[in-house]
1. Work out which structure the value -22000 belongs to, where helix-only ellipticity at 222 nm (-39500 (n - 2.57) for each DSSP H run of 4 or more, over all residues; to 500) was derived from one of 1, 2.
2. Given 19.3, 64 as the derived value for Rg and Dmax of the Cα atoms in Å, which of the supplied structures 1, 2 does it correspond to?
3. Where is mean count of other Cβ atoms within 10 Å over residues 97-104 largest, in which of 1, 2?
4. Once mean count of other Cβ atoms within 10 Å over residues 73-80 is calculated for all of 1, 2, which comes out largest?
Structure 1
Amino acid sequence: VERSNRLREEAAEAVSRGQTTKRPARAPRAMDRPPLPPAPLRLPDADVLLRRDLGDKAGGRAVGRLDEAARAFTDERFSDSRRILNQLVERAPQVPEVVELLGLVHYRMGHWRAAAKRMEAFRELTGSTEQHPVLADCYRAQGRWNDVDALWAEVCDASPSAPLVTEGRLVTAGALADQGRLAEAVRLLEKGWKAPSRPRDHHLRRAYALADLYERSGATSRARDLFAWIRGYDGGFADVADRVRSLA
């Protein structure tokens with residue numbers, strides 16, 4: 001339930017973020033990244049890596065600290081989590097779980113550059129696209145549109161899970177909308193879209209973003225119908241009830 005509530009909030013936040021963040025006058029070129037491997041790397045768990053890098057005793061303590069940081073993150077005590085992780089990452093910069101969690105902490109705190117730095121490191125350590133939506137959203141917040149496009153291309157090439165692809169699609173569409181390219185953003189979210197009979201969170205998030213774009217582009221009847229469809233499955237999703245009423 002807690003995770004679902006957070007997803008609902010993030011759906012609305014992600015849509016509104018692009019309307020409030022200042023952008024550079026000209027988007028910089030995309031970073032020069034090494035290509036991803038054909039498949040994500042198979043790496044040992046953090047427990048194994050920390051004990052290997054720090055020794056059995058110190059590594060065991062580090063595992064406990066990582067667990068403590070994860071609990072603080074779950075409880076939204078981001079400053080506490082960051083403090084612990086900053087200490088760990090200095091000693092174990094090659095442990096993906098440490099780098100990933102620190103990136104997520106910065107992301108939730110709105111520290112876009114710091115989050116991007118850690119998620120770029122996670123990408124190189126793991127060869128994975130698992131955190132590409134988060135990384136792309138960091139660049140979206142900075143107006144680095146070319147990096148958003150490059151990361152979306154990597155997600156498309158990797159063809160990971162449906163929820164991950166959806167999140168990448170949402171960020172990329174949001175970046176297009178931020179640039180005033182509403183028609184392209186709508187097309188990206190419409191591509192392959194079919195309302196499922198038993199929608200999951202990522203379906204509702206995609207529908208919400210698409211309905212918002214419909215409303216912003218003047219297609220109010222489409223927006224109303226799609227917001228109403230979301231409300232039919234989850235009346236508490238983001239501000240969907242208010243959106244339906246405002247379009248009635």
Structure 2
Amino acid sequence: MRNCFIALILLTLVGCATSPTSTAPPNDKELSRTSDRARAAFEDGATAKAIDLYSKALSRAFAMDDAIEIGNAAYNLALCHIILGQLDQANASLAEAKAAFARSGSNPADVLLLEATLAQRQGRLEQALSLADQVLSASPDESHRFQVALLEGTVACGQDDPARARTALVEADQHQVANVPLLAARERLAGNIFLLEGYPAEAAAAFDRAAALFQEAKHYRDMAITLRLAGEAYREAGDTQRAEDRLGRARRSLAAQGQEAE
């Protein structure tokens with residue numbers, strides 16, 4: 001098994017490639033204002049700031065006892081925690097979101113997908129696949145189906161099954177999405193499949209495409225981690241110059257973010 005590559009592929013999260021939900025009621029100015037600021041921070045790549053603001057939005061939603069807004073804020077908080085790799089915190093927020101979604105009778109597809117993503121990140125692969133099946137039974141849209149296919153492909157890579165992963169990638173390509181982080185996740189999955197198939201040069205090119213898309217989406221942690229993947233793939237392909245370039249850029253980006261690659 002390619003331990004470093006498989007470990008890092010688990011950082012590509014289909015749930016993290018989505019945008020936060022946003023339905024703050026116009027008659028509550030405090031919640032609306034806080035939610036708008038949180039979403040703006042998220043979209044600007046300031047995920048830690050978004051966490052602080054979504055925590056405030058969640059407190060306001062609890063004060064209102066509004067199940068829909070509790071679910072939205074808790075879901076968005078869990079999503080942000082996952083992006084930063086804070087999985088224990090994500091678990092707690094996700095539990096709040098699940099309870100609120102059930103209470104409000106909202107479509108559970110989003111929260112199930114995020115739960116599946118979290119299970120995959122924590123190595124609970126069979127549970128992740130079971131939850132993915134539940135997403136497909138919960139009135140999913142094209143984006144949900146695309147993300148489920150990516151999740152299934154990621155799990156297959158983690159199980160050293162490139163044929164099944166390739167089938168999942170083909171399935172993902174049957175669904176049209178325009179979300180840039182999702183397209184980045186698709187390219188990173190393609191790169192990991194190429195690695196398992198023994199094509200490091202093709203993998204490196206796919207990782208480069210993914211990193212550029214993550215940069216466009218301002219997902220800088222994912223960008224840096226994917227640059228590291230590209231560097232490792234270029235090194236395996238014998239392209240030392242490109243390998244050192246990508247690895248150096250990844251190190252500098254992560255250091256500037258106050259983080260280290262997992």
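None of the figures in this text is laboratory data; all of them are computed from the coordinates on show. Not measured: the values here are computed from a predicted model. Cβ atoms are built from the backbone, for glycine too; each structure is taken alone.
1. Structure 1 accounts for this read-out.
2. 1
3. Looking at the calculated values, the largest one is 1.
4. Comparing 1, 2 by mean count of other Cβ atoms within 10 Å over residues 73-80, the maximum is at 2.
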